[in-house]
Structure I
């Protein structure tokens with residue numbers, strides 16, 4: 001098989017996206033020290049529109065479309081994505097060659113820097129009517145369900161920007177993914193990690209996916225070594241649920257699959273934006289049936305009222 005001397009990785013330009021791309025680069029170079037690897041920063045629609053809630057921009061693939069086009073045009077050989085940003089339907093000719101080992105998939109509550117005047121240690125401690133920032137309808141609906149008194153405000157931008165706005169006093173707290181906070185060395189800022197029973201994670205949250213051309217045998221062979229089977233099974237089960245529900249990453253849909261004792265254990269959720277209605281479901285199955293498990297879980301949610309909730313959400317957005 002023909003060898004490659006040089007590889008170009010497409011990535012978004014945020015600090016977290018670059019961390020992920022650099023990590024993939026180092027993993028490949030560890031296995032193939034002879035290959036020269038460069039990162040190509042590509043601005044996506046989601047990066048350019050920062051003053052509008054993601055749910056109102058419309059469309060899927062807001063953070064991947066331009067990078068996928070670069071792969072198809074052979075401008076880059078592969079793309080490194082946060083799996084929660086990747087649509088369930090990929091362009092013809094592209095596929096996910098690897099889903100890497102998952103970091104903590106949960107959400108984190110971050111409050112202002114702790115002081116004698118501000119001793120919030122949990123979402124339960126937030127004062128009545130406190131302002132909480134998040135960019136996610138999924139987080140919004142679950143938080144409103146357990147704390148309807150909170151004022152939840154749209155918060156866009158990279159992690160540094162979100163924390164800066166918090167520290168400036170624009171918010172009393174923000175909710176972000178634990179994985180990104182840890183990867184950027186900011187774990188010390190986490191006030192509380194929200195367990196899945198409180199805030200079920202986004203589909204694919206905490207996992208890095210690598211997309212490339214289906215017919216590029218050399219790249220596919222290289223990336224095969226980076227695929228983490230347990231993570232891949234779990235994330236593909238979650239994506240099967242999302243595919244059946246027809247949702248993108250900006251609808252109040254959540255799912256978390258993991259492997260325990262050789263079986264796939266999975267929880268799913270669909271909620272209304274008001275947080276008044278939250279439908280949850282649980283399923284377990286064999287490893288080889290992981291995608292069917294995700295689809296069946298979605299069908300159960302739909303049969304119990306999720307269809308009506310999602311129709312309302314799409315109408316609003």
Structure II
């Protein structure tokens with residue numbers, strides 16, 4: 001039976017580091033996932049209200065198809081500036097693409113943002129939104145161990161009308177293959193069943209990682225899959241782009257950009273398993289996929305099967321990460 005890797009975090013994949021920067025005054029923050037050597041990368045967007053930067057650089061038909069970091073941030077459009085801070089920090093260390101001697105290194109730092117502007121924090125920042133500075137702080141804080149819950153990009157996040165946040169998981173698929181996920185959960189949908197206790201993701205939980213509540217203890221009425229719209233309207237949640245689930249999935253296999261794209265697409269199923277409803281017109285659901293290339297998969301006819309296995313595991317990890325995000329934010 002497969003189990004989580006030792007840390008049960010995306011950083012169980014060697015070479016990844018994650019850093020948070022949290023501003024309690026504005027109730028927002030930034031989370032940076034660093035893969036400084038430039039990993040194969042791709043992105044899949046399913047929500048109807050996304051906010052992104054440099055995602056076109058990850059398209060298979062374009063030149064780069066690699067990333068040196070992925071940045072998730074609060075702050076809606078203002079949060080896109082967090083990637084400036086992370087890019088500057090990496091470039092100052094010589095990390096990035098070098099087009100000619102003596103020129104600054106050019107890090108590829110795709111990013112996505114969630115809307116947390118209506119969460120009650122002090123957003124009167126005038127002409128100086130703090131997100132670039134928070135990006136610098138998140139890059140400096142990057143490490144193999146990091147906090148879960150209402151931190152970083154998840155500080156002001158919600159899941160329906162309860163707190164969302166940051167979650168992460170991993171799984172060891174044996175023979176050296178590790179898959180992991182990190183999520184910033186700010187969904188319009190609910191991570192809990194209508195009883196308000198049972199996680200939609202309960203079938204995927206490993207080692208009681210989000211409380212071990214298990215299946216519902218009484219029959220659940222699933223006739224109305226939508227959350228309470230009146231309550232969501234009252235707190236300003238039913239607005240295009242006001243909600244989103246942002247995620248990074250990763251593995252240590254030698255995937256191409258095209259293969260990362262398939263993994264990102266498959267991983268989106270993890271959101272649909274753990275949040276109901278998902279991928280709505282109000283959400284900006286975005287999943288990045290990264291691959292270190294450390295573990296060769298070979299080039300025979302079994303390779304597509306390996307890609308499918310990784311994508312399936314990424315979806316399960318993402319569903320579990322959503323459960324952990326809510327569990328740690330609530331506790």
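Bear in mind these aren't lab numbers, they're just calculated from the coordinates by the rules spelled out. Every value quoted in this text rests on a predicted model; they were computed, and no experiment measured them. Cβ atoms are built from the backbone, for glycine too; each structure is taken alone.
To which of I, II does the computed value 25 (relative contact order in percent (Cα under 8 Å, 6 or more apart)) belong? Working through the options, I get structure II. Matching task: 2.9 is the computed value of distance in nm of label points 7 Å out along Cα→Cβ at positions 170 and 202. Pick the structure from I, II. Label of the source structure: II. Of the structures labelled I, II, which one yields 0.45 when FRET efficiency 1/(1 + (r/R0)^6) of positions 66 and 306 (r between Cβ atoms, R0 = 30 Å, to 0.05) is computed from its coordinates? That value comes from structure I. If mean count of other Cβ atoms within 10 Å over residues 130-137 comes out at 21.6 when worked out from the coordinates, which of I, II was used? This figure was derived from I. Tell me which of I, II gives -9500 when you compute helix-only ellipticity at 222 nm (-39500 (n - 2.57) for each DSSP H run of 4 or more, over all residues; to 500). Considering all the candidates, the number was obtained from I.
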